[in-house]
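Below are structures written as structure tokens.
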Structure I
Amino acid sequence: MRLYRPLLLLATLLALGVISLGAYVRLSDAGLGCPDWPGCYGHLIGVPDAAHEQAAALQAFPGKPVEEHKAWKEMVHRYFAGILGLLIVCIAVLAWRHRRSLRQSPWLPTLLVGVVGMQALLGMWTVTLLLKPVIVSAHLLGGMTTLALLVWLLLRQRQHGPLSPAGGLRLPAALALLALTVQIALGGWVSSNYAALACSDFPTCLGVWLPEMDFAQAFHMHRELGQSADGALLSNAALTAIHWSHRVGALIVALIVSLLAFMMSSRPDWRTWGLLLGALLLVQIGLGIANILLSLPLPVAVAHNLVAALLLTVTLALNFRLWQKTR
């Protein structure tokens, strides 16, 4: 079915764009640019810009004046996410209609539709629950899951040539994928709690290697943004614990991915994979350090999210190839 693969490719690229847009909206403090969902101050198309529209919006949402630049950021993100959702529904329909010619189960595209539906709910709760950290983090992980499933479906449509034996690569590749997944979750927790600048120096944190930290409050899931479980202001020690944990995770990922890249560099058929992984890892480390030393500039912070998605994509594709060799 000729249309199926181009739609998968388009959806995969769009998923990368939606992840980047989501990071841009969150990091530019526009996550509540629209106080309602799915529209914006009641507008499904556009945002209130005329004086009478803004007056009506203020009456409908007291205490929440329209900030057009933030509202537009949020709505553009919603529009692109909506287009992605429609594409994924089309992919699932095609997978069922042409399941014999495609020679793959349509249940994975169907699962993907369910993930997108859950993403829509998380997007709504992100607004209605006022950026509750566990919801925002789950929304990020849902976006990454959507990307991963699209990549997996796309890879299944390609014809792959034979590669040299992959003995010894499967375990470190699987560990790299696991470590990256955990690290992305930690990164989402840092972002959703606004803890990116809890440590403003590098490689130490607040001038020491082991600063004062409160892990119990840092990783308590059921709390509001900026608050502890009992409703008090979230302490600096808790924010520091969140940031410091992400740094430790980055070190673990760097060690595992570096080892994997080094192992692949000595095998001709896998050398390109190793170089690509190594290059993405170096860029990601550089972006992470720059975020700290430059006080989280928006382009660098958004790029950090995008490269994380690319690292996940490449590592998943590598595991796919290695898994094929066992079949």
Structure II
Amino acid sequence: MKTYTYTEKKDTRSGFGAGLAELGRTNPNVVALCADLIGSLKMNEFIDENPDRFFQIGIAEANMMGIAAGLTIGGKIPFTGTFANFSTGRVYDQIRQSIAYSNKNVKICASHAGLTLGEDGATHQILEDIGLMKMLPGMVVINPCDYNQTKAATIAIADYDGPVYLRFGRPSVPIFTPADQKFEIGKAIQLTEGTDVTIVATGHLVWEALEASKSLNDAGISAEVINIHTIKPLDDEAILASVAKTGCIVTAEEHNHLGGLGESVARVLSEQNPTPQEFVATNDTFGESGTPAQLMDKYGLNSEAIIKAVKKVLKRK
């Protein structure tokens, strides 16, 4: 079994900042907008190097989305930056009407997603953003797993013509993907091979899935782990090919089980190959204040929860 290790932890929002800075040096059409959260979004390097290509909108997220839509008309590629809650829930009407409906080339970049925003609590956390964004026609939804993949995704979406929702987070997490990776929108990455169960995970839960697979392997259970960094468009072929071997699947995400990755996978399976499935996700609830680790444990978003789900789904094969 292939194993993964890491030597460093880093927040995925810093991967966004590094990718944006590189785009500032290589793509003159890239511009950035922020809703008064420059430091939190790690946009300082881009701003220092490209002050004439940055727009501080202030705490006016709806206005930011409208301005971004307008900038595309002149050939610019706007990257908006604020917390995931304010990037989606607060401005859903503006995204739908001004960006998605007319297929504007706006990159909606959302930090502090999920429970791992931590101590700021439920009003700033969001666990329904993937569902909100994936339901918009034409919207691409990406949720990378570590610093390197977030940087690569940030760079890649500048070459994609159309609206994109890029979701990332605040806590430091293991860096285990290659620094020189090529990011392909809509192309899942198989991390380990297995024959007993498929685990598809996204975002922070990918590392937890790898940790779970090690423990499962020690217990004689062969788990295939797939990194689903792009939730829309979903890599149906990778999922179907894997469950054809394993016969059951667990989905893992830092999101409500309603509307997230798990439901997208369930749709594919119900249409093409009905397969036993278990969900690791929050159970239709808001979050609360606490450290990221405390919240992931309380809401069952960790390797232990994945192992439990695997054992449950194996009994349904």
Inset, instruction - Using the calculated result 20.9 for mean count of other Cβ atoms within 10 Å over residues 148-155, pick out the matching structure from I, II. - result: I
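Which one of I, II has FRET efficiency 1/(1 + (r/R0)^6) of positions 124 and 220 (r between Cβ atoms, R0 = 41 Å, to 0.05), as calculated from the coordinates, equal to 0.95? Please report the intermediate quantities before stating the final value.
Working: I: 0.95; II: 0.45.
Going through each structure in turn, the value belongs to I.
Which of I, II yields 4.6 for distance in nm of label points 7 Å out along Cα→Cβ at positions 44 and 252, as computed?
Working: I: 4.6; II: 3.4.
Of the structures listed, the value fits I.
One of I, II was used to calculate semi-axes √(5λ) of the Cα gyration tensor in Å, for residues 68-107 alone, giving 18, 12, 6; which?
Details: I: 34, 6, 5; II: 18, 12, 6.
The structure behind it is II.
Which of I, II yields 1.9 for distance in nm of label points 7 Å out along Cα→Cβ at positions 284 and 308, as computed?
Working through the options, I get structure II.
Given 18.2 as the derived value for mean count of other Cβ atoms within 10 Å over residues 20-27, which of the supplied structures I, II does it correspond to? Numbers along the way, then the final one.
Numbers: I: 21.5; II: 18.2.
Of the structures listed, the value fits II.
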Inset, instruction - Determine which structure produced the value -10500 for helix-only ellipticity at 222 nm (-39500 (n - 2.57) for each DSSP H run of 4 or more, over all residues; to 500), calculated from the coordinates; the candidates are I, II. - result: II
Inset, instruction - Compute percent of Cα pairs over 39 Å apart for each of I, II and report the one that scores greatest. - result: I
Legend entry - Which of I, II yields 0.95 [FRET efficiency 1/(1 + (r/R0)^6) of positions 28 and 100 (r between Cβ atoms, R0 = 41 Å, to 0.05), calculated]: II
Inset, instruction - Could you tell me which structure in I, II was used to calculate Kirkwood radius over Cα pairs in Å, for residues 92-259 alone as 18.7? - result: I
Legend entry - Comparison of I, II by distance in nm of label points 7 Å out along Cα→Cβ at positions 52 and 204 - largest value held by: I
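Quick note: the coordinates plus some simple rules give every number you see, no bench work behind them. Every value quoted in this text rests on a predicted model; they were computed, and no experiment measured them. Cβ atoms are built from the backbone, for glycine too; each structure is taken alone.
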